[in-house]
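Bear in mind these aren't lab numbers, they're just calculated from the coordinates by the rules spelled out. Just so it is clear, the model here is predicted, and its values are computed rather than measured. Cβ atoms are built from the backbone, for glycine too; each structure is taken alone.
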Structure 1
Amino acid sequence: MFDKKNIPELKKDIVLDVELLGSRFNLHTRWGVFSPRSIDDGTLLLLKYISADENDVCLDLGCGYGPIGLALARQCHKGQVHMVDKDFVAVELANYNAKINNINNAKAYLSDAFIQVPSEIKFNKIISNIPAKVGREQLSIILYDAFEALELGGTITVVTINGLKDFIKNNFKSVFGNYNKIKQGQKYLVSQATKQ
């Protein structure tokens, strides 16, 4: 049980000092958003297998407080990163984290998957740490929308729990016509597909 006198302390931002894709970041997070105490294991695994070129246009789908999107934005400093989440607190934190880390080519906005993502923008990289609880129907919607949002030759790279392995493999093959298992760890799987 928490005592009432602890509540003001609990309301303060949690600040993480982390190295992501070879760059240091101060990231503000808060109780109530995904993985507030540290970068979660799925994201850490995903970050070992992604990178961006300087002109890339990337989408971080389900960005949380921004670790993936901001790390990519540092790499694609001549490009841009769109970060979307359906949690307004996560979006607020991601934008704040972009500001305090002097990242001007990334912005976060509220969107349930692709609903608010401008359809005229074509991405060459879509990255997502897909929550297991998103459901298979929503996951199917996401993959078809990702296909539409990618430019030819663009890739989608996701990390999921191992329990979704067959679903991801079958749906990547169905939607994209290809599937690449990049890394399977004890709990998580990094998968990729390319728009051909």
Structure 2
Amino acid sequence: MLMALKDEFIEIYKKNISRDGSEELLNWISGTDFFIAPASTKFHCACEGGLVMHSLNVYKVLVEKYFNSETDNLESFTICALLHDLCKTQFYKVSTRNVKNEITGAWEKQPFYQVEDAFPYGHGEKSVFLIERFMRLKTSEAMAIRWHMGGFDESAKSGGFSISLAFDKFPLAVKMHIADLEATYLMEKHTSSVAH
């Protein structure tokens, strides 16, 4: 399954993204844990390959529900969906903890994911930074990736107004946030391999 997800990601990426630097970015991604990393510690897609699974789910929602071939740019939609959580590469560490088996009463080692952020630069803004090391983003793409967490973003939770301005000026940012929500909370229920 992991290889199938990786192959699907790479096929969509190469078919839809041809911008200068895109090949170098894909080579860099392939050298990270992107294709085996989880998407969260214990919530959605907290499993091996969860990050690429989530990225593909967001792509499917964004393109199938919100892409208009007359007004939208497929390359932009693909960049935003597939790369919005690039910040989660080299971000999680697998550890184990003792959990009591309710049936046998015995203690058993169970794996879990914990955050080990070597580059604490925020969430969406970190993804933008990592992408732009290789490939230039349009302003609308940068906004969509930066604010894809919507009200869950730390600066939005602390009362910042930038997110409202971004959503008002850049429809792609709104569409990206909705696609991320739908993938996370509707498509990806019961996709975690670790206990809550």
Point to revise | For -9000 (helix-only ellipticity at 222 nm (-39500 (n - 2.57) for each DSSP H run of 4 or more, over all residues; to 500), calculated) the corresponding structure among 1, 2 | key: 1
Study note, to complete from the structure: When FRET efficiency 1/(1 + (r/R0)^6) of positions 56 and 136 (r between Cβ atoms, R0 = 30 Å, to 0.05) is calculated for structures 1, 2, the one with the largest value is 2
Review point. Once distance in nm of label points 7 Å out along Cα→Cβ at positions 64 and 80 is calculated for every structure in 1, 2, which label goes with the largest value?
Key: 1
Practice item. Using distance in nm of label points 7 Å out along Cα→Cβ at positions 72 and 120 as the calculated read-out, with 3.6 as its value, let me know the right label among 1, 2. Key: 2
Check your understanding: Out of 1, 2, which one gives 3.6 for distance in nm of label points 7 Å out along Cα→Cβ at positions 40 and 152 as computed from the coordinates?
Key -> 1
Practice item. Taking relative contact order in percent (Cα under 8 Å, 6 or more apart) as the quantity of interest, name the structure among 1, 2 where it is greatest. Key: 2
Study note, to complete from the structure: Ranked by mean projected area of the Cα convex hull in nm², the structure on top of 1, 2 with the greatest value is 2
Check your understanding: When you work out FRET efficiency 1/(1 + (r/R0)^6) of positions 104 and 144 (r between Cβ atoms, R0 = 25 Å, to 0.05) for each of the structures 1, 2, which one comes out largest?
Key -> 1
Practice item. Supply the structure label, taken from 1, 2, corresponding to distance in nm of label points 7 Å out along Cα→Cβ at positions 48 and 176 with the calculated value 2.0. Key: 1
